[in-house]
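Once you scroll down, you'll see the structures, which are given as structure tokens.
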Structure P
Amino acid sequence: MKNILTNKRGDGYIEIAVAVLVIAFILLLIVSVWSLITLKQDMRYMCAELIDIATKTGKVGSEVYSRFSELCEESGIVPDVEFSATYFDSVTGKVQLGDVISCRLTHNLVLSGFGGFTLPILVTVEQSGLSRIYWK
């Protein structure tokens, strides 16, 4: 009985199993952080495109929302979008020359893969631009 308890054969298998679990956890964490980084990058691109169109047209109108739907289809995410500005005509969304148009995109990202534990992360991107159209 004493020989069985003091026998060290097989200790390497346990160390390798623990090392594989630790490596798998680290890889899962790296993939989760990478998805967060790519989501933030995609949302920055979307926000920049929407601001560019809004400043060129001088309004937050159908052109901006059609481009938003194209970008959502392209990226596979549908963030919440809010525009804020001092509107020249609030019905049509027109913004006077030189006034600021701001865009804010928010999206919830759930990092799963850690068993039953999920980590919700709110990703927010905000950009502003100046209107380039003079409305009479």
Structure Q
Amino acid sequence: MFKAKTQIRVRYAETDQMGYVYYGNYAMYFEVARVEALRSVGFSYREMEDSGILMPVLESHITYLKPGKYDDLLTIHTVIPELPSVKIRFEYQVSNEAGEQITRVWTTLAFLKKENHQPTRPPKNLQDLLHPYFN
């Protein structure tokens, strides 16, 4: 199982009238956490896309437990529970500075060829970089 951690400070523009993180902004937080998690093992989203592979989100499930608030430093724990195939699943837990879990999420993404949007296997270098976490 692969695990990573990313921190994001909630900016004023990301909150609603109540001072809570607007629910739609969490998707952006998870994208940041996903990209940074993969970067932490030496994988580049940019290089993957330049090589002709895209990773669109197929599904997302979010459970909101408590609100994130303006100026909170949120910690996003990202887990890849199994080696990717044509799809990859990410699981996230978001905690506030008090260590309280505020959000629980999972997303499923697919690997697609850029030229025809057909499913494809994950890049070999991604498989190689993640493989040690699943022995």
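Quick note: the coordinates plus some simple rules give every number you see, no bench work behind them. Bear in mind that the values here come from a model prediction, so they are computed numbers and not experimental data. Cβ atoms are built from the backbone, for glycine too; each structure is taken alone.
Structure above, values below:
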| item | result |
| --- | --- |
| Which entry (P, Q) yields the derived value 1.7 for distance in nm of label points 7 Å out along Cα→Cβ at positions 80 and 120 | Q |
| Structure (P, Q) behind the derived value 30 of relative contact order in percent (Cα under 8 Å, 6 or more apart) | Q |
| Among P, Q, structure where helix-only ellipticity at 222 nm (-39500 (n - 2.57) for each DSSP H run of 4 or more, over all residues; to 500) as derived comes to -6000 | Q |
| Test item: Kirkwood radius over Cα pairs in Å, for residues 40-87 alone calculated as 11.0, pick one of P, Q | P |
| When Rg/Rh (Cα atoms, Kirkwood Rh), for residues 72-111 alone is computed for each of P, Q, the largest belongs to | P |
| Of the structures P, Q, the one that 0.25 was derived from, the read-out being FRET efficiency 1/(1 + (r/R0)^6) of positions 16 and 104 (r between Cβ atoms, R0 = 41 Å, to 0.05) | P |
| Origin of the value 25.4, 98, where Rg and Dmax of the Cα atoms in Å was derived from one of P, Q | P |
